[in-house]
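Given below, in the form of structure tokens, are the structures.
Read-outs throughout are calculated quantities, based only on the coordinates presented, and are distinct from any laboratory measurement. All figures in this text were calculated on a predicted structure; none of them were measured in a lab. Cβ atoms are built from the backbone, for glycine too; each structure is taken alone.
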Structure I
């Protein structure tokens, strides 16, 4: 079925011809409603919905072959996104069950013009929210793909009013020692450990001391390369040779220069994941 722009596609399913005709007449008074098919049995309704993928279904609960509730149960097995469902019936016994399966509304026969109009207001609002949600999800997926982040992380950053695209991580650390400043390539750093208020930066060219907290340094370095392995140690994963377990249950990292670093229990899973990626 080809969707008509700015119109709401509707399937009507009711085994009573008079009730079906009355509902059709009232719906046709609304210019944005496009009735794509009418059905008299539950089986016909199921087939029509799967074939037309309408925006909205007005669904009688008591019908031959399949009840309206059974139609929705079958749709749940076949579709990832259900149409908006409004149940129509001569009895109110099924109201709680209808809302249990997330029907938007529940209309008692005969529904008058005012009640139909009220239901359609709810339909339009629901479709608007659905469209906004789809646009938001598409935007999240696009941003996540561009930045290489997880869509959940992007959504969380937006919710916290944090920047989605982070500044590039530095390629060089400028380490000040008295009147001297030493520039150390970040890619040459093997690991960093804490010594009181100072950080010991162990690089290929030797060790350098800098005054900075572990938290500040961890935020400054690329987390894809520098993994926290202990409360007081960060390791460049590129220089890790292997991870070994001891009889005591402790895990240690062996670096390429044979330095051995303990992995704390709280960071073990994250380190294992980094090792396997």
Structure II
């Protein structure tokens, strides 16, 4: 604000309006998180009556006690970590070498293969063909089906490919003169120089895996294998349809609303913990990998 005197009156008005709009956008973005957290710590009666706005009403930890005492919550939480960690590793093992290969000018049919990758971003076979394909491959109701079936995303490959293409050829030429093989060029030259882009792709994969819901619900029948998001959906549907449960919580310290909010809060904590460590690479990786020179 101290530098506003350097601008004309019109510029100052423009800057102030921008600040106001950004503040409104920030508040509108943060409010759902604040509201869910407030509901999770509120009493069941206050949540059902719609009395919660910004802060907990009748603060209590009963909803969290109920959630954390459920064995299926911990099973689904464990499954989500399995799908996220192994799925992200699997994705990177395919995306990194695939992006490197597509960035090489000497790749035979390079234009065609790049078009095929981009094609997957525009068109999809459809839900039923995909389901039938997973069924015929024997990947229904299995950990491996969720991990390998969604390992590759065309956007991530193109993002990382563009970053590889932006690296000066002089680095590769120097490595070649020292007798480096193709794998050594990738491992010792391109990967160290591509940390921002790889961190960005890793974050995209983590968030996508952690939030995976629809196909996990469709492909998994065994409750012992469902991830946290599917468990959340089952909890909402089960408790909402259970009239006896709803009646028993009219005067209780927790309700369907507070239990649901508590599960949501627990589900976003790992992402909130991981994001600060990757955030410093995120903007740089997106900008540099998203523009082809």
Structure III
């Protein structure tokens, strides 16, 4: 492939031009984001066991995979192990500064007549930290807690919760977070693997709000078409990709490793989030 003056190949330049043209004519923007959105902020994306173990070497020594750890059974069987994993992630996400691509999206949404909504599988709260409020977190949020039982449908913010994690063993020390209603152990309000006790009301409300917004911005007479920008969504857990492809909007897929669009049509840009968004913002300016 040839290299264009901007440093990208001519094929990538053409894809960026096509994506910028779609964005320039947009009336509303839906951002569908997977773990790749946070990579440029320094967050791991847990791509396979090897990627997970690079981020968390102690778990490689223990022979524990992400799928094995992200299982609610550990909150009953081994709370120190469960909160070691999620407590470390809570601290990591709190200390991470969202990269400039988040601000780019916020600016785009602010100037569109229909605005912007975010649909994401990420539980890290990075969009909210970047000042974006219209967010549907389909797998929940690490910044909210629920009872491990649960004793009720109550969901509360994790503000002020600090979990002391030993970096060598990745085990949490006491005290562990507790349910304010019954005193039992608390857990993150995240949908885990094989999870039959997740309290979904917070996510359900956000998804209903997102659906209502989509109905409004795609209704006859709305101001311009819906453009869907999918960022860093993989195929291993394809919730975000399937959602982006199912919508009757103009799809732009930003993904450096899995950019192909096999269902429907759209523009495929084989770049990471920050590189693609900053370049597109320059073209739109």
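Tell me which of I, II, III gives 1.00 when you compute FRET efficiency 1/(1 + (r/R0)^6) of positions 67 and 187 (r between Cβ atoms, R0 = 35 Å, to 0.05). List each step's numbers first, then the result.
Details: I: 0.00; II: 0.20; III: 1.00.
For FRET efficiency 1/(1 + (r/R0)^6) of positions 67 and 187 (r between Cβ atoms, R0 = 35 Å, to 0.05), the value 1.00 is produced by structure III.
Determine which structure produced the value 31 for relative contact order in percent (Cα under 8 Å, 6 or more apart), calculated from the coordinates; the candidates are I, II, III. Walk me through the intermediate numbers first.
Values: I: 8; II: 31; III: 26.
Of the structures listed, the value fits II.
State the single structure among I, II, III that was used to calculate Cα extents along the principal axes in Å, giving 55, 43, 31. Numbers along the way, then the final one.
Working: I: 92, 45, 30; II: 76, 68, 34; III: 55, 43, 31.
It must be structure III, since only it matches.
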